[in-house]
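Enquirer: In structure tokens below, several structures.
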Structure 1
Amino acid sequence: MMKLLARLLLLLLLGHAVAMTEKATGIAFPSKKNGLEIFGVGVRKKGPIKVYGVAMYCQAALREKLATISKSANKKQALNTLRVGAKDSHTTFLLQMSFKVGAEKMASAIADSVAPRHSGSSQDVESLKSLIFDGVSKKGAAVRGTTFQFDCSRSGVDVSVDGKNQGSVASNGLAQAFCDVYLDDKCVSTLRDNVIENCCAP
């Protein structure tokens with residue numbers, strides 16, 4: 001009976017996603033995006049420079065799976081469940097700049113992170129790079145406060161800059177590679193550890 005009550009309480013709490021602030025940059029992220037719940041936040045650093053904050057949004061079903069896994073006893077299982085679950089469902093990554101970066105440099109940095117993780121056509125990565133570049137070049141550079149939204153699903157990756165849709169790349173493989181940028185063992189930010197901390201059992 002107690003286990004059932006604890007489970008019901010957990011599900012009730014999971015149903016109320018709250019906004020999160022990335023501590024290193026002070027950037028606040030909303031509790032929901034595209035009907036998806038926030039799972040965690042992180043920072044992308046380049047040396048001592050805090051380049052941007054990033055948040056991950058996904059479906060409640062994945063959060064419920066993670067909640068059954070102990071982060072202290074089964075962290076490897078938790079990380080694998082997170083990575084597989086994000087790729088199998090609709091996942092959104094929201095980036096907000098903390099440091100000014102030129103259009104070409106920003107587009108190249110993201111594309112260069114995706115490329116070695118993508119086993120499909122290199123044209124997919126070039127298309128992603130072009131969408132990012134085109135979105136940023138209109139304003140000259142990715143200044144502090146600029147936002148990038150990457151919606152990853154089985155149909156591919158949709159790209160938005162400052163809330164304006166730039167287009168999409170129809171490649172499931174590219175979407176999975178993009179998830180790996182933030183969720184694999186060589187991830188580029190602190191995001192995945194924060195997700196595990198927030199979503200898994202003690």
Structure 2
Amino acid sequence: MRLGYFGGTFDPPHRGHLAVAIAARDAFGLDRILLAPTGRQPLKPNAASAAFSDRLAMVLLLCEGQSGLEASAIDGPRADGEANYTIDTLQRLQADVSVAGAVPGTGALFVIVGADSFLDIARWRDPVALLSIADWIVVSRPGFSAEQLRAARLPEHDADRVHLLEGVDIPVSATDVRGRLVAGGDLGGALSAPVLAYIESHHLYGR
């Protein structure tokens with residue numbers, strides 16, 4: 001089993017998230033991708049506008065009918081109220097893929113992350129362990145190069161386990177979508193119909 005982990009605030013989940021997940025699934029032959037809203041991001045402690053339960057519900061709607069894509073609560077709010085750390089989540093997922101018969105370090109576990117976030121990975125908790133526990137699929141953005149990718153990795157890490165995913169250029173961000181929702185502006189198809197209906201029925205983002 002080749003398992004992908006795609007974490008983030010998903011506040012709200014939009015078609016750009018979906019396009020990234022589908023592209024990663026198809027390009028790297030992933031059997032499952034978990035789209036996992038984060039309960040509380042350590043580097044962005046006040047990042048989420050919507051409650052975790054709402055973000056998880058919207059991700060579930062985004063994944064409907066998409067083969068291999070599923071919403072996951074694995075990175076939900078901690079009982080102690082502390083921030084969620086990716087290394088803790090990956091260690092749990094590594095245990096799952098090992099139970100499924102995969103050998104750790106053999107390309108069974110993949111993390112899907114945007115280029116800007118990957119460039120900041122030295123600030124994450126235990127970056128050396130992060131880059132050793134899984135392969136990383138880094139989603140390119142306009143102007144991002146393979147040279148930047150190589151420069152961002154830590155010296156201790158195997159460059160062969162960091163992969164660049166190109167060709168996914170969906171010019172939409174959750175911040176922009178939230179702003180349009182609050183202002184009542186045109187969403188330009190950024191949200192799927194079920195996600196938009198959920199937002200409106202639950203009066204999120206000023207709707």
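Each value in this text was obtained by applying a stated rule to the coordinates, not by laboratory testing. The shown structure was predicted, so the numbers you read here are calculated from the model rather than taken from an experiment. Cβ atoms are built from the backbone, for glycine too; each structure is taken alone.
Enquirer: By the measure distance in nm of label points 7 Å out along Cα→Cβ at positions 19 and 147, tell me the structure among 1, 2 with the highest figure. Please list the in-between numbers first.
Expert: Details: 1: 1.1; 2: 2.7.
For this comparison of distance in nm of label points 7 Å out along Cα→Cβ at positions 19 and 147, the top structure is 2.
Enquirer: Thinking of 1, 2, which structure, once FRET efficiency 1/(1 + (r/R0)^6) of positions 59 and 75 (r between Cβ atoms, R0 = 25 Å, to 0.05) is computed, gives back 1.00? Kindly include the intermediate steps, with their values, before the conclusion.
Expert: Details: 1: 0.70; 2: 1.00.
Going through each structure in turn, the value belongs to 2.
Enquirer: For the read-out Cα extents along the principal axes in Å, for residues 91-162 alone, a value of 40, 21, 18 was computed from one structure; give its label from 1, 2. Display every interim value, and only then the final one.
Expert: Values: 1: 32, 22, 18; 2: 40, 21, 18.
Structure 2 accounts for this read-out.
Enquirer: Computing distance in nm of label points 7 Å out along Cα→Cβ at positions 67 and 139 for each of 1, 2, which one ends up highest? Mind dumping the intermediate values first?
Expert: Working: 1: 3.6; 2: 2.1.
Top value of distance in nm of label points 7 Å out along Cα→Cβ at positions 67 and 139 goes to structure 1.
Enquirer: A value of 0.90 was computed for FRET efficiency 1/(1 + (r/R0)^6) of positions 123 and 187 (r between Cβ atoms, R0 = 35 Å, to 0.05); which of 1, 2 is the source structure?
Expert: Details: 1: 0.90; 2: 0.60.
Comparing all candidates, it corresponds to 1.
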